[in-house]
Each structure stands twice: as structure tokens, then as C-alpha cells.
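Right after this note come the structures.
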Structure 1
Amino acid sequence: MVFSSFEFILWFLPFFLLTYYSIPDRYRNLCIFIFSMIFYAYGALAQPVYILILLASIGVNYLAGLCIAGIHKYRKLFLIAGIVIDLSVLFVFKYADFFIENINRFGLDLPMQELVLPIGISFYTFQEISYLIDVYRRDIHTETSILNLGTYIVMFPQLVAGPIVRYETIRDRLEHRVCTREDFIYGVKLFVAGLGSKVLLANRLSGLWQAAGGIGYESISTPLAWMAAAAFSFQIYFDFYGYSLMAIGLGKMFGFELPDNFRHPYISKSMTEFWRRWHITLGAWFRDYVYIPLGGNRKGIGRTYLNLFIVWTLTGFWHGASWNFILWGMFLFAVIAVEKSGLLKILETHRVIGHIYMIILIPVSWMFFAIEDVSDIGVFFQRMIGAGGVNVFAGDFIKYGMQYGIFLLAGIIFCTPLPRMIFRKLQNKYIRAAILAAVAAGSFYCIYKGMNDPFLYFRF
């Protein structure tokens, strides 16, 4: 079940809200937990054992947290044990076949496991690990209520795709929360805005990227290659930004403040700045639980670059069990390392140069992410620079430009703060309501017509 579906919008969400606001406050965490498990179970109907794995994961981390806090002599041992269990489950389901496939290249014939990836496992695993580490560091008190901890882990707005929420962020609201009429309305506005980003922009732009793949990367023109790369760049942004916005809006509707995950990353002047604005909660997770514990930038230049290499390699690997994701992470490390060596000061001083630099670099970087076959990545880059292959149709970029030009233009506009600034300055509440109603109506129409692509981050 995805947020941009009639099953969720017309059935699940209204029934949840009706139930939630009809029961006493003391039962509301239980309500969230039950409905979240129903939400998760809907996506795991073909693999019901995954529901048991999620419940077991909650139990393991609950007990580990209690042991870390209560048995001081062995608290580090319990921390390590909890993290190892969490990562082991993630490894088995997400990475086992990747390693088996690569080991078999050396002449072995190990059987592939062919396990289906549990939805959201990368996200809730990281939340569980952050909880255990924060308990160990004594940044938070251990949660004595398994219901509260379970609610934190499985809360449906952020269960399958984030944002990655730290326990301290919502700890107080798990105990007591108030949702005012203004909060609820604001949550609805955020949800509608996120729905429009996903359905009206991301889904439409995906057609251009798919068209380029359908033609064959070796056969497209250089202008079309850049248009397709731009389309994917906008698609993944509005897809993930839209989902995060819907998640934050849903949290608002029942009293939670979920953290922002994006701050207009495409207006960045450097890749360093970009990754402070993109998937903020993931970047903060790697910073606080990997980069800083490794020593950050406190142990000399050489160690700083090594720490950055580790972080970005892990970031790439976190996104998927495929060599293209590892290459993507290493590419980002190389770019950020060059920026840290002196380029960053130039880019920050000369803003125009910085923006031009990122206009080129953003779509290039996303190609490592979008194309899973490593050999195809090379082919696509050749087409981007006008080398190799044969352009089957010289006017291909004109054809697709006329078809998708309006969506590319919309992508350019809506990736900036301008639309939000204009909307906030509108004084007439009826005009603002009309705009939101139009976005909702347009989104519903597209969903009804079947113009709804799967959420890209479901594979992570």
C-alpha cells in the first residue's frame, strides 16, 4: 500500500483517523501500532513471515535496550549483540545474494537465496540501531514500554521509507501529544502537496526516463541523454520529497513532529551542500553514528578522507546490493573530497559558477544510481558527451521535448523555494484552498487513470 493510492487515501487513512480520534488518549499508541502493522501486512501478504520478523525485531531491540541500561557490566556487549542482530537480518535479506553472486565469479557454485526484500527494512533497521546507541550513550532513557518502542519503530507514515526518525525526536510525544485543528489542517496541506509532487510531477517525468531506456542508451542523441538524465533527477527528487512530505503531514494529523528530509537540494552550489539538503535524516545518521565515531575530521587530513570514503561507500551500499550503488557512493566521495581540497571555497565565493557546476553534476551523479548495469552506465555517459553509438532518430530530443517539456519546466520551478514562497504570501485563504483542491483533484484523476508509478525507494 502506498500513500498515493485510493486504498490508502479513501479507505485506510479515513478509517484510521476515525478510530484514532474516537478512542481515549491512553489507547492511541496501541491504535497507531495496530494500524501500522495492518499497513505493513498489506504490503507483505505474499510473505507473511516478514510480519513476524518485524515483531521479533521490535522484541530484540526492546530487550537489548533494557539490558544496556540495566546491566552495566555487560552494557557494551549487549549493544554489540543488538547491532549485530539488526545488521544480520538486513544482510541476509538485502545483501546475501549480492555476495553469493560475486563469490561465485571465482568458480564456486553457491546457491542463491532469492529472498524478497522486506519493505522498509533499511529504514527501520537504522532507527533501531540509533535507539540502541543513544541508550548506550545515555543520550536517552531506555523505553520500558514495548508498545511505545513498537509504535516508534512501525509508525506507518515513516515505516517503509523514512524519514529516519530518532527516538529522542518523538519520545515526549509518545507519552503525550496534542493535535490542534490548525495542526491537522496543516498536515492535510502537507499531504496534498506531497501527493501532487509524487503523482503530478514524479510520475509524469518518469515517462521520459523510461522512453530513453526503451530506445536504448546507445541509440539516443546527446540532447535526449541530458533530457532523460534531468528527468530522472527530477523524478527521484519529487518522488522521495513527495513521500517525505506526505509522511510529515500524516504525522501532523495525529500529533507528531517528524523531521524535514529535504531543503531544496537542487539550488545547491556544491555537492557538499547538496548532501546537507538531500535525505537529511540519512546524512545525519551516518554523520552521528559512523563519521564522528570514526574520528570525523579530528585526526588529520588523511584520516578525514578515509572516514569520508567509508561513509560514502556505506551510503551507496545502504541504497542497494548492486555495484552501481557502490560506484555511486564512491563517485560522491571523489567529488566531495575534491571540494574539500579547495574547490568548495571557489564554489561558495562564485555562486553562479557553483550553480552551473551543480546543474551539470547532479544529473551525472544520478546516472550511477539509476542504471544498474555498470556497462550501460558507460554507454550512457558516452551518449552524454556525444561519443559512441548511432543516433537512430536525429530529432528524438525534439519529439520528447515537446511531449515532456512542460513537466521539465515544472520540475525546474518546483525544485526551488519560489512556489512555496508565493503560496505563503497569498492572503486570500479561498485562493489557497482552491490551489490545494486543484492539486488534489489532479492527483486523484491521475491515480484513477492508472498514472501512478511505484515509489522508487521501496527497493531500499
Structure 2
Amino acid sequence: MRRAFTLAVLLASGFAAAHAASLDVSAAYKMKAVSYSNLNYNTNDKNSHSFIANDARLAIAVRRVPLESRGGEDTTMDLAVALRAIGVSGSTSSVAAPFDRVASYYPNADLTPFIENAYLKVNRLWGRQWEATFGRQSYRLGGGLLLDDDGAGLTGASARGELPWWNMKMEGFVFNDRNPLNASGPNSLDLAGLSVDVPGEGVWQLNQLFERDRTQQIVYGCGYAGNPQADGCLVSKAFRSFTGLRYQISYGPMVFDGEVAIQKGYATPTGLSPSGNHITYNGNAEVVRLKWKQRLFRTGEGIARVSVARGTGDDPGTPTTDEAFFPSRGHRYNGLERVGFGDLFAATAYDAFGGNYSTSAKSGLRNGASGLMVVGAGYTPPTYKSLTFDLDFYLYQAERISSGSRTLGTEWDVRVRYPIRDQLNLAAAIAYFRAGNFTDAGRSIARKYSFEVSGRF
């Protein structure tokens, strides 16, 4: 890796000097001290963890290297290499549970640098308003509901540009990568899709994603004659298709972002008697975010926000159909921590930070729960002496349960942010999670405290 990085720097410097292209060098670092209490969400079996997480990036890029000129417009090339290192301070081993499941998403989590980006980009492809990127690259489809590399990078090719009708834009991609949710054995995951933007009163975006996962995995909640799995069906050659529609608009003080998606597909059972038991996928999800900027009295402009998310869960009454909405590479992680609705529970439309992951379900929820519904509300008052405060509340429910209450829990988040100077920031947060009846009959309490220093140079 050191030799490759050194070679990339030398080549970049050579290109920059020879062709008068620009050389960009950037670095970012984040150190976050976190303390979790009662990660099991259990009154009798509590679990606590405290650690200091580190996240460092270094990127070098040579931009606008001339390739050819057509009609006075130059076709140029960008070369970029980005390294990332994440891990716990003072540790040379893997991250302890339950954070090891988060860390498994990345190539390394012991502060050893890995290649996040290493790509070649061609600008103004064939003299048109198109660009194509080849190699390992960062990529997000829509709002991240269906696909996001989460800072790990994806290997393949992508292209984006303008269409000749109604100012439409289109992008397409083909990636081959591992599926971090299947840690045992080979885990090859093929991803392909496209996105079309149609501007109007706001922007409509049509997204299409195809997944082909060649690893053996369990489809939870299904069963058939001869199936040896107690909690589901062992399958291979899983194919999933996701069709999504996103709408964004900014109108005066209001900002709206909504996305819906449908999941279809099939998988091949590999049990003792799998013939005639084709497993199908059939799910859907919806995510809506609304922000409202409003000046209150003489205090300045504050921001109120509302969020709603829902993803279908599996119906146990249909043993050969999996209704649980679950994209393999949806937006979930940022370094060693979960990302989602709530700083602690960190739910998405399809999974959550489920304590010690005591259940075998990929969603992180307790056995008997499938799918998620989230309702959130928050407010950011006007900035006071450069201090910014955020207050958020979330209610979590299971979309399907085996019996009893659907409530998974509620959470309050309080954050304060302070910019020391340009590109250098401090942040502190407290998250208070109260387990619901389904998660814990005693309605136990979990907490998270964090302090963060981050900078970009």
C-alpha cells in the first residue's frame, strides 16, 4: 500500500507539472470519545462500553489533465487516491462487540489505512456534458435509502450527464464488491442501476437498483418441508430489484425530501429438500423529511423538523415469501458508529443498532420483530454566541411482531455544536433511550454520551 500511495503521489505530481493541471491535497480527522450504558436494553443483563474512536482521511487528486479538444471544449481527466483509517485508540486488534458488526463493514478497523478511493475520471466524455469514473469510488444513490458506500468505497464504473430533453440528468453504475453482512465464506455482491432526474416544481428522481448476492445467507421467517434451519431458510444466488421514486423541493422556508421504494426478487434455497420452494422478495419502504425555517419573536431564525420512516417486515404466514425490505448496502454506518434516526438506536427503514445483536436477525431487532416504523420531531433554536443546540425526539415501532406491543422504544437526543475556527469544530451529545414493552418488559434505560473534535484541512 505504501508503494502504491507513493507511486500515486509521484504520478500526480508529474501530471500536474507536465500539463499545468491542478493538484489538490486534503485531510480530515475526527476523534470522538463515546460512552454507552446498557447496550442490551435489558433490566437484568446490562452491557456498557466506552472508547475513543478515530477517523482519519488523506486524499490527493490531480484535476483537469487535458486529453483532447473538441469545439473549443477540452476533455479532461482526474486522478484521485484517498486513504482512510478508522479504529479505537491504543488498539491493534478488532473492535469489541457489539461494534464489531459495524466495523466489519470496512476493510480494516484497527487504524490500518485502507483505500477508500482510487479512480480515474474523464470529464466531458466525447465532448459532451458527461463524466465517467472508473475504479474505487464513493457513491450514493438518491438519499442513500437503497445504496451508499458509507465511506468504504465501491469498485466499478459510473457515468453521469445531461439528457437532451427537459434538462433531464441521468447516471448509471456497475459495481462489484463484498457483502459485509455475510462474513463467513466468499461474499461477492454485484450492484448495477441507474437514476434519472426530472426537474420541475422541485426535482423528481427515479432510481433503479439491481443486487445479485452469490453468498449463502438466511432468509428469516420462512420455512418449508425439509428445511434444516430453525429461524429461516438457507438460500444462495439471491437477486433483488429496488425501484424508488424521490421528490425534493425547497419552497420559501420549507424543505421537503421524500422517497419511496419497492423491493422484488427471488432466491434459490439450498436446504435438504429445496426443490419447488423458490423464495421470493416483496417489500417496500418510505422515508419523508421536512424542515421549516422560521423566525420566532426576536430570537432569530430557528429550524423545526419532522421525519417519518417505514419499512415492511416479514409476514410469518407466507413461508416462501420474504416481505422484509432490506437493501444490502443502504446508508447505515460512519466509521465505528451507526447512522440513522436517533443517535443511539440509529434506526433506518430496515434495521437498527440492536444492542449486542443477541438475535440472529440481520435487522438487529429482537426475535419476533420485523420491519421498522420511525416518527421523529426536532428543533434547532437560533445560534447563540456561535453555539448551536439541537433537540430531537424519536418513537420506534416494529412493523410486524409475533405478539404484544409493537413499541421498541423512544429516544431523546440533545446536541451542542461549536466552531472553534474555520474547518475545526467541537460537538457534544447526550442520547436517552427508553426501551418499549416489546424490547424489554421492564422498560429499561440506555444512554450514550459523546464528545467530538473534527477538522478538515
Distance in nm of label points 7 Å out along Cα→Cβ at positions 23 and 319 gets 3.9 when computed on, of labels 1, 2, structure 1
With helix-only ellipticity at 222 nm (-39500 (n - 2.57) for each DSSP H run of 4 or more, over all residues; to 500) derived as -21000, matching label from 1, 2: 1
For the read-out relative contact order in percent (Cα under 8 Å, 6 or more apart), a value of 12 was computed from one structure; give its label from 1, 2. 2
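None of the figures in this text is laboratory data; all of them are computed from the coordinates on show. What you see is a predicted model, and the numbers here were worked out from it, not measured in a lab. Cβ atoms are built from the backbone, for glycine too; each structure is taken alone.
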